[in-house]
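Given below, in the form of structure tokens, are the structures.
Read-outs: derived from the displayed coordinates by stated rules, not from any lab. Everything numeric here is computed off the predicted structure, so don't read it as measured data. Cβ atoms are built from the backbone, for glycine too; each structure is taken alone.
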Structure 1
Amino acid sequence: MSELLALGASHKTAPLAVRERLALLDGQVEPFLSELVAHPGITEAVAVSTCNRTELYVVGEDPEPAVASMLAARAGGELADALYTARNCDAARHLYRVVSGLDSMVVGEAEIQGQVKRAYERALAAHTTGPMTNKLFRAALATGKRVRTETTISVGQASVASVAVESARALVGDLASRHVLIVGAGENAEQVARAFHFHGVTTMFVANRRRDRAIALAQRFGGASGSFDALPEELVRADVVVSSTASPHAIIGPEELAAVMAERDGRPLLLVDLAVPRDIDPGCSAVSGVTLLDMDALQAQVRGNLSVRREEARRAEAIVEDEIQSFAGWLGRLEVLPTLSALRSLGDSIVDGLLAENSGRWESLSERDAERVEAMTRAAVNRLLHEPTARVRSLDAADRHARLSLLRELFGLEEAAAADADEAAEVRRLHG
């Protein structure tokens, strides 16, 4: 029987060095998903890859070995201590918590909902979704929206970018008089620029490979823009550097940074690396006068975040559990009719087998008596199956999937048929 599996690694289970090897960058997601569903038995797959997590949501028959093997190959080694798994309703619950910001490094962060939405749309574009993942991701995104509507969990410093800027303020003091260099022009970079602007930063330089994006971001927050070619000169001027690109390799190394520091007359430099894989070589932390914060360092800065938001987090958890009951009911309905049909087919096959085995033993049995024997045998099997059938139909949504799995295991039932078309989630792109 196919199952829903969530398997991945996050800031809670894996250090940055592992997470950056697992990260799926732009252009890598679709081929990876296509390779996943090419495995026998795997029919659906969605990949969620952010700076703090890489998670795969797949549907198939015993898909864990294939999925774990692909991630281990990507990481270049054993991942047993870093990976976590969840199945069926537990997998849905995990995704609901992720989308709601409850599993984030910064509890309540708002960016994760958009990241999951884009991950789902990439899977749609790769044609690797199906009835279960379509239902799962649409329901998860709706749950995240409900959490942010009905709680204040995302109010305040609820993003990695805002924590990064607060950490910079704690280390260098008043930011308004500082020259800030932002490398990259994506979503994280925009959040960083907004946070610096809020703190009064007016001397801001944005560097990006695509000049048009750098210009647009700089203009929004009163800064200047330029290309990567201007990086050495801007590093000499900067007090704080925040880097967040999608580069697969480090763009600032210790040798070139040492040359930059030699031109700074002893002025210290704070580097904040929000990229996964990292933009700034870890060896830069050994350069005299340099302070380097990466995602693992920022995680240590926000360990108290959950306690600040504990009450709102409790309310959000209650919403997640409420929504999970609906998914559990849907998942159970997906399996009830095919399971009962398989159970009835098993009963019929047992009767047919018994009649065939004994057909030559009734020397004087009339045709009418043979019909009576068959009717009596089928009635006995139907009575035996009546109570299990009635109980399965009346199962609570929360228990239904587990009980059906046990029933299939006990009776050795074959895989249930696919869900009816009207039960399958509609496949279309998200908007808005």
Structure 2
Amino acid sequence: MPDRKSARELIKEFAEGFTDLPLVDQAAAETDGPIGWAGYDDARDRAAERTGERESVVCGTGDVGGVAAVLVVFEFGFLGGSLGRRTGDRIEAAFDYAIHYRLPVVTAVATGGSRMQEGMAALSQLQRIAAAAARVRGAGLPHVAVLRDPTTGGGWATLGAGADVTLALPGAQVGFAGSRVRPAGDDSAAAAYTAESQFAGGHVDRLVSPEDLPGTLASWLRLLTAPRGGVPVPPRALGAGTEPMSGWAAVRAARTEQRPRAEAYLDDYFDHREGISGDRCGGGVDPGVACGFGRRAGQVIAYAAQCGTATTPAGFRTAARLIRLADRLGIPVLTLVDTPGAANDAAAERAGIGGAIAEVFAAVASARVPVSTLVIGEGGSGGALAFAAPGRTWMTPDSYFSVTSPEAAASILKRAPDEVPATADQLRLRPSDVVALGTAEGIVTPRTRS
């Protein structure tokens, strides 16, 4: 069943000490609104009487898990949470308040879209809201959106899809096209307009049950407002303590199933972490790339980690999204390299694998925050190098970094399969070789966690 809590009921569930912001009504008061829609004033009066609110959003400040935040919560009972001129007044004022007092923003969206009774005066509020959200981004403040049922139209296209982190309630209708304006004739397509579908498509970071929402929202705000760390210290090695004697042995050590993977390194490194998901481009989710923010010794560090599989375009774009977001928020980044290389099938080419890799190279190169890298397994060609920070890359003893795989090198050179091990030795891909070549700074050890 759809979640039909009122705005203030929802606020009480995840915030304490809520205080309304002063009402802002810049819009002129005309009979039946700016386009004279007959009966509009009566509809507004009935909505106000039914909900106790004067508009479709409730804006104020509250304490969410110990973090002061600006809250913009839609009241769906007021004309379907629709966006009108006075809605725009309130949202713009709330975002500007957040900038002035350096507070994060939480938007809990439940809207059917722009208000028809105000015509283009209502639709144009999306430009105001987008501009206000852009000012918040420019100020380096985080914006977390909660997608309720329904989140459609301009509310999705600005406050939902435009947020830094999107949390969606399971079963919520989420999509630009509302249920009454979609193409007719294909009832099966309705599944595309759900929170679950948007998550699978890479547009939503996490599906969160109503019971878990208060804790999840508090966790995110605590993370995104925690003190920023300095240059991330590379994690300790969790696997072998010494490197293999040959290049081929190094490759085999990195490929063994027993070697610790990214999840083990992230769990060991961070005290707590929350993940983002998806590339926001419709490419979906790459389960072989883990991205998010974690707390280590009281400071927040972002992470983008390859998990041992060939990285897809969605994986690269998610990593680029994470690095750009962390850079805007002033949060340093740790990357973990572990991939045999970028996905090289036809589907990857059609999805723009080259452009996706370029996005990560550009994000790392242009980051103003420090980025540190640890190669924890396979470092296969450009798909691995894109994740690596020049001048701040380290290796574990059971890792390697290579211009290409030994098998691919042998094939390119038209060598027999039994020459692959010798080719691996020629590539100088062992950790100590990579350090000697100046591509890595050093080799980490299984030292006690610092």
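Set 1, 2, criterion distance in nm of label points 7 Å out along Cα→Cβ at positions 107 and 371: the highest-scoring structure is 1. When Cα extents along the principal axes in Å, for residues 75-250 alone is computed across structures 1, 2, the figure 75, 47, 31 traces back to 2.
A value of 7, 27, 32, 20, 9, 3, 1, 0 for P(r) over Cα pairs in 10 Å bins from 0, in percent, for residues 115-346 alone, calculated from one of 1, 2, originates in structure 2. Among the shown structures 1, 2, from which was the value 0.15 of FRET efficiency 1/(1 + (r/R0)^6) of positions 99 and 355 (r between Cβ atoms, R0 = 41 Å, to 0.05) calculated? Derived from the structure labelled 1. Kindly point out which one of 1, 2 the value 23.6 was derived from, the read-out being Kirkwood radius over Cα pairs in Å. Computing Kirkwood radius over Cα pairs in Å on every structure in 1, 2 gives 23.6 only for 2.
Which of 1, 2 yields 2.8 for distance in nm of label points 7 Å out along Cα→Cβ at positions 67 and 339, as computed? Structure 2 accounts for this read-out. The value -17000 for helix-only ellipticity at 222 nm (-39500 (n - 2.57) for each DSSP H run of 4 or more, over all residues; to 500) was derived from one model only; which of 1, 2 is it? Checking each candidate, the match is 1.
Once relative contact order in percent (Cα under 8 Å, 6 or more apart) is computed for every structure in 1, 2, the highest value turns out to be that of 1.
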